[in-house]
Structures are given as C-alpha cells and as structure tokens.
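Scrolling down, you'll hit the structures one after another.
Computed from the coordinates by the stated procedures, all read-outs in this text should not be read as laboratory data. Source: prediction; values computed, not measured. Cβ atoms are built from the backbone, for glycine too; each structure is taken alone.
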Structure 1
Amino acid sequence: MVPIVFVHGIRLSGAAWAGPLEHSGPSARAVDLPGHGTRRGERFTLTGAVDAVVEGIEEPALVVGHSLGGYVAIAAAARHPDRVAGLVIADSTYLPGRTLEAPFRIAHRLLMRLPDRGEGLGRRQFRSVLPPKLAEAVIGGGIATEVIPDVAKAFADFDVLAELGTYPGPTWLINGSRDHFRRHERRFLDACADGRLIIVPKAGHYLPMARGEEFSRLVLDAARGLPRRTSATSAGHGSSPTC
C-alpha cells in the first residue's frame with residue numbers, strides 16, 4: 001500500500017489526524033502547515049504550505065487534505081505530481097474568493113478581541129463536535145486563530161479548479177452531506193482528470209475527525225487501489241472520470 005500523508009485544516013495541526021493515523025499503517029504521517037502546531041508563529045504562505053507537504057513525502061504518497069489542507073493538497077499535487085500518487089480532498093469543494101474570505105476575516109477580528117483571543121471558544125467548539133480523546137489531542141496541538149489573515153491572503157487569487165485540472169492522478173472528493181463547503185463539488189469533480197465524488201450521509205464539516213473510523217476506511221480503500229511507484233515513474237494518465 002502506498003504511504004499516506006495527512007494535511008490538516010485551518011487553525012489545527014497534525015494532531016487532528018490522531019484517529020486516522022491509528023488505522024493507516026506505519027508509513028502514514030501528518031504534517032504541520034506553517035503557522036500551525038509545531039510551526040505556530042511562522043507566517044503562512046501557500047508556497048510554504050506546499051513545501052511542508054512535499055517535505056513530508058518520502059516516496060509517492062496518497063495525500064489526504066481536510067478543509068484548508070484540501071486546498072493545499074491540490075496545490076501540492078498540481079505543482080509536484082510526481083510526488084502525489086493520489087488525492088483525497090475532504091470538505092474542500094467551495095471556490096475560494098470574497099464570499100469565503102470575508103466571513104473568515106470577520107470571525108478573526110471578533111475572536112481576537114476576546115481576552116483569550118478565542119482560545120476558550122475554540123476549545124468548547126471542538127469538545128462539542130469531536131470524540132473526547134481526539135478533542136483533547138486537537139486542543140493540545142494548539143488552535144492558531146491568529147493565522148486566519150495570512151491564510152485568507154494566500155488564497156485570495158488561488159484558482160483551485162485550474163490547479164486541480166492539471167493533476168493527472170486519481171482524486172477522491174469526500175464531503176459530509178451537511179457540510180457547507182459542498183457548494184461547488186460538481187465543478188470540482190468536473191475539473192478532475194480522474195475523479196470520484198463520495199457523500200457521507202449525516203456528516204458535517206469535521207467528517208474526518210468526527211467520523212474517524214468511517215473516513216479512515218474510505219482513505220484505506222483509496223490507498224490500496226494505488227500502485228506503489230518511485231518518483232521517476234510517470235504519474236500516468238488515469239482512467240475515465242467516475243462519480
């Protein structure tokens with residue numbers, strides 16, 4: 001089975017993948033993006049985020065990204081297709097732009113006005129939607145609210161569909177049926193050279209964490225279907241798109 005590299009969402013860290021990592025074998029790993037987790041305090045840039053993903057790949061891997069991590073994974077696959085054997089994009093099928101950027105900037109301003117800069121609110125949020133053990137792991141990894149403006153700036157001009165369309169390998173788009181980031185999923189699917197769309201009933205935006213075992217099965221199914229290859233091997237042309 002190919003190695004698996006997990007890429008977390010905004011404000012979180014590799015600790016968010018504690019559940020799936022338990023099911024994904026010894027070669028699986030999670031990276032921390034700039035400004036998050038062990039790299040908190042660094043400036044977030046898209047180039048730096050892509051570099052973090054590629055540095056976490058020792059041989060061509062299935063790259064799994066959630067939310068912000070999904071957009072970063074797409075950029076990494078587009079720019080380094082020889083390193084990415086396949087993509088799993090979870091809850092990341094909303095086109096970036098002002099309609100997505102504005103709410104994040106407003107939320108950031110409101111949270112940063114609080115005495116604890118939103119730390120307590122973030123802890124309550126994750127404890128309310130995640131299994132207790134994972135919620136504590138997420139909180140322990142840090143909640144980097146301060147990174148939001150840098151992330152918004154990094155994706156202001158990001159043409160995600162164009163980047164996704166340049167990646168020739170297989171892509172799985174996995175969304176919770178109740179996720180607000182589903183809005184443009186069909187346009188994302190149409191952009192894939194070899195795409196599949198999977199909707200998980202009654203799941204929300206934190207599907208990979210809140211429904212960790214179920215999500216892990218989907219990831220492992222994808223990984224088992226990919227041939228192991230070296231970096232020098234062509235990414236291939238992929239099969240016909242499926243839904």
Structure 2
Amino acid sequence: MVFNQYAELYNAFYEDKNYQSEVDFVHMLIKRYCPGASKIVEFGCGTGKHAELLAHKGYSILGIDQSKEMVAIANEKIGNTSMKNKVMFNHGDIRNFNCDQKYEVALSLFHVISYLNTNEDLLNALYTINNSLVDGGVFIFDCWYGPAVLSIQPETRVKRVSINNKKILRVAEPKLLTRENVVEVNYEFIIEDSEHLYSSFNEVHTMRYMFFNELEFYLKISGFKLLHSCEFITNNELSSDTWNSCFVAIKG
C-alpha cells in the first residue's frame with residue numbers, strides 16, 4: 001500500500017513544493033473554463049494542502065484519498081484552521097467513490113491519474129469523476145507525459161529532511177517499463193533518530209505515463225470532451241520536455 005508509513009513524512013518531503021503557485025494556476029483554469037464554480041471535489045487530496053489554499057479563494061471542497069493516514073493528517077490540520085467549515089476530507093477510492101452531491105469542478109493533482117496503471121482502473125476513475133460532476137462541469141488533472149518521460153528518462157534522486165528530531169534519507173530509484181508505459185519508483189527511507197539508531201522501510205510507487213491521443217480517447221468514452229492541454233503551471237504547449245502535463249475536460 002502506497003502512502004502508508006510514507007504519509008507521516010509526506011509534508012516534510014514536499015515542504016518546498018510551491019502549492020500556492022499550483023493553486024493559483026488551477027484557479028485560473030477554473031475561472032476560464034467553469035466561471036462561477038463554487039464547489040470542488042478533489043480526488044487524491046493527500047494531506048489537504050491544495051484544498052486548504054483553494055478554500056481561501058472561496059471554494060467549498062470535498063477531498064477524497066485512498067490513504068487513511070493521509071486523510072487523518074488532512075482532517076487534523078484543517079480542524080485547527082478557519083477553513084474547517086469549507087473543507088471536508090473522506091477516505092475513498094477514485095475508482096468507485098460515490099459522491100452525495102454533484103460538483104462543478106473535479107480535481108486530481110500531483111499525478112494522481114498516473115497511479116492508475118491499467119486501462120480498467122483509468123476508465124473506472126473517469127466514470128467516477130464524471131458521475132461526481134454537474135452537466136458542464138470540468139475535470140482538471142495533471143499526469144506524467146509520455147513523450148517527456150521517454151525523452152528525458154527518469155533518474156535516481158536522493159533527498160534529506162529532518163522531522164521530530166529525526167533525520168530521514170529518501171532514495172527514489174526508478175525502473176522504466178516501456179511495455180506497460182509505467183515507471184516503477186522504489187522509495188527507500190532510512191531514518192536516524194536522536195539516539196543515532198537506524199530504521200528503514202520501502203514503498204514502490206508505479207507511475208503510468210500518458211500520451212495525448214490515449215487520454216483524449218479515454219476521456220471521450222467516459223463522457224468528457226477535452227478542452228485544453230498544457231504544461232502544468234506554465235501553460236506552455238506540451239512537448240518532449242514537458243514531464244508534468246495538465247488537461248482540462250468538460251462533462252458532456
């Protein structure tokens with residue numbers, strides 16, 4: 001199970017991630033493609049940072065995540081802020097979650113769609129998202145872009161953080177599987193506590209990279225029309241240098 005032990009370390013490893021710029025970009029897309037929207041459902045909300053910042057822009061948000069640990073962290077954090085009446089987090093699976101109401105905007109950020117490794121999982125998720133939206137609602141998501149993954153090639157990365165008097169080393173070793181269009185990323189975490197005792201654990205995250213034509217096809221058969229594609233945050237055209245791609249689709 002991904003984001004199990006990793007969940008409690010997640011915020012520390014992504015403390016330098018520019019969530020505000022990402023939210024500003026998403027907010028711009030919402031204003032452009034779904035003006036007047038006020039309700040968002042976010043599939044794969046993680047620890048809730050995007051949701052909290054979007055709530056500050058006036059949206060009401062339901063966040064869904066498959067990791068119970070992530071949801072617990074998100075609920076604990078939002079419960080201590082002024083946004084607790086605008087944001088709610090629930091445990092659920094993007095492939096089969098049933099929303100009690102319809103939303104104008106659905107989001108899946110930070111490569112959630114790339115965790116859907118099979119065509120069946122991808123389609124089930126798209127049907128779920130479609131069912132969560134009002135007619136004319138939009139779906140905004142990012143994912144790994146195939147031409148860039150094959151052009152640039154994934155590489156081993158090392159990152160160090162400190163949290164609660166512990167030093168944590170994360171080694172991410174990727175394995176490219178071109179037949180399946182996925183990259184297996186083996187995360188090894190080595191933890192040194194205040195008494196210089198060591199422990200470790202591993203998680204494997206299998207990430208699917210997507211191509212424009214296949215996404216357009218799967219969106220169409222699940223009831224969406226593709227409106228826009230670009231590089232995430234920059235809004236530049238997709239290219240073989242665009243690892244992080246963004247797509248906007250409309251229901252109907």
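Observations on the structure shown:
- Structures 1, 2 were compared on mean count of other Cβ atoms within 10 Å over residues 62-69, and the highest value belongs to 1.
- Which of 1, 2 yields 27.5 [mean count of other Cβ atoms within 10 Å over residues 70-77, calculated]: 1
- With helix-only ellipticity at 222 nm (-39500 (n - 2.57) for each DSSP H run of 4 or more, over all residues; to 500) derived as -12000, matching label from 1, 2: 1
- Parent structure of the calculated result 1.28, given that Cα Rg over 2.2 N^0.38 Å, for residues 182-221 alone is the read-out and 1, 2 the choices: 1
- Parent structure of the calculated result 45, 35, 26, given that Cα extents along the principal axes in Å, for residues 22-149 alone is the read-out and 1, 2 the choices: 1
- Source structure (of 1, 2) for relative contact order in percent (Cα under 8 Å, 6 or more apart), computed value 18: 2
- Among 1, 2, structure where Cα extents along the principal axes in Å as derived comes to 52, 36, 34: 1
- At a computed 2.2 (distance in nm of label points 7 Å out along Cα→Cβ at positions 94 and 198), which of 1, 2: 1
- Comparison across structures 1, 2 (criterion: volume of the Cα convex hull per residue in Å³, for residues 86-165 alone) gives the highest value for 2.
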